[in-house]
Structure I
Amino acid sequence: MTDYPILSKAPITEAVIDIRVKIREDLRLEQIDSIYNAVSGQYPDKKERYKWEGKLEFKKGSPLLSNAAEAIDGYMFYSANQKQILQTRLDGFTFSRLKPYETWESFRDEAHRLWQLYRDIVSPEITRVALRYINKMDFPLPVSDFGVYLTAAPIVPKGLPQGVSSFLTRTVIHEPEIDAAAIITQSLEQVVNPGILPIIVDIDAFRQKSEGISEEDAWETFERLRHFKNRIFFNSITEKAKEIFQ
């Protein structure tokens, strides 16, 4: 695998490890909540996590009926400095690290430690693993061409005004060597500082198998997804952009 440079000013605003599992009918929220006893020292702030369920009902000759309900499906635990977030749900586990990002090893190891607590309670069957990195890159203005910083910059057809105030692109690619895919989203945020061009590069790399993924395979997959994510990121920015974060 290719080694990529470590950026001393990495633009990562959030890194996410996500594991989806099959919902067990016998699993109760009280069991999920009990994880707090083991993590409260490092993750003292607990919040309930809600999901919305809606239903539309069509009947001939009758008006459209809709029902919506809010239900707790898990919990969120925040570290004392609010930089790390653990989500434990009936359908999965998520661990997030907010800026400043430190190292892959510390991020992965903490996620794995917390996962073991979840696993011991839930006895999960894994169906999807995902690694997501959201990068917010502040480039100096003025910029006459987004291609100065992005290798797949948006193009305005010739003959049209070339001033761009906003853009959003979404591309899904597949990597057959590791049986994974990635959603690559690029967007231009609203310019607040007149001297800064804020661009988001959001990379969501994942592997999904309805027949299930073993725990050992899941954590090995995260290593492969990390390299896949790095390949996408470093091939999405130019050398000039890279220099800004070194």
Structure II
Amino acid sequence: MNLKKWTKQLIGIFLLILSSTPLQANFEKGKWPEYKEQVIQYLPRLEGWCTKEKAERLMNIIVNTSADMYVEIGVFGGSSFLPAIAALDYQNKGYGYAIDPWAVAPCLEGYDGENYAWWSKVNYEKILLGFVSSMKEANLEHRYWVLRMTSKEALSLFETDTIKVLHIDGQHSEVSSLFDVMHWLEKVAPNGRIIFDDANWPMTQKAVDYLLQHCTLDPDSYLGDPYLVFIKK
């Protein structure tokens, strides 16, 4: 990681953390099924669209592969990021990196119609504050870093073949989604996992096709699912 390029980002996030005074949520590290259930029960407090099924599968992927580095592109309110980091914390190792600009201009790029209308009205500062507060409430602030920037800006901060689990859920325009898979795949370690969200959208099909050409589809994934899991060759 090239720390100099994003040190300034930490200042703003640190101020957000200080401005929040959340209640504490303690995830007891007992048996794995019970721990997952505690985390999943917490999900309704978070902004986002991660289902309970997806959250559990994501946590299982991290623990089953003993992953120690998780990167998520497109975090929003943290509904998928928090369970992933909770899985890292259950193992008592590793860090996660939350990549999202939380800003209107990059989120609208390439969109029109309903997508443009919806994302243009989001209060990004409020979403970011809620995300940071939730991570603190869950006692996970020691296990992750926020990179408030676009995926293109964050790309140079990561070395080749280092990311154990990559979750791509960023801007879904055809250009942006294809950029993410083409440029971030090389950052994933061999046999690492790539979770690609909204894989059934028409505008993400070129990105899905690229992943199908360069990765192996996880046996539990089926084309047409809302999200797909790939294994880097």
Query - Structure (I, II) behind the derived value -12500 of helix-only ellipticity at 222 nm (-39500 (n - 2.57) for each DSSP H run of 4 or more, over all residues; to 500) - result: II
Query raised in the report: So volume of the Cα convex hull per residue in Å³, for residues 48-167 alone, computed for just one structure, reads 261; which one of I, II is that?
Result: I
Requested in this report: Work out which structure the value 4.0 belongs to, where distance in nm of label points 7 Å out along Cα→Cβ at positions 96 and 144 was derived from one of I, II.
Outcome: I
Query raised in the report: For structures I, II, which has the highest computed value of mean count of other Cβ atoms within 10 Å over residues 120-127?
Result: I
Requested in this report: Using relative contact order in percent (Cα under 8 Å, 6 or more apart), single out the structure from I, II with the greatest value.
Outcome: I
Query raised in the report: Which structure, out of I, II, was semi-axes √(5λ) of the Cα gyration tensor in Å derived from, given a value of 24, 22, 18?
Result: II
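Values in this text are rule-based calculations from the coordinates and carry no lab data. What you see is a predicted model; the values in this text were computed from it and never measured. Cβ atoms are built from the backbone, for glycine too; each structure is taken alone.
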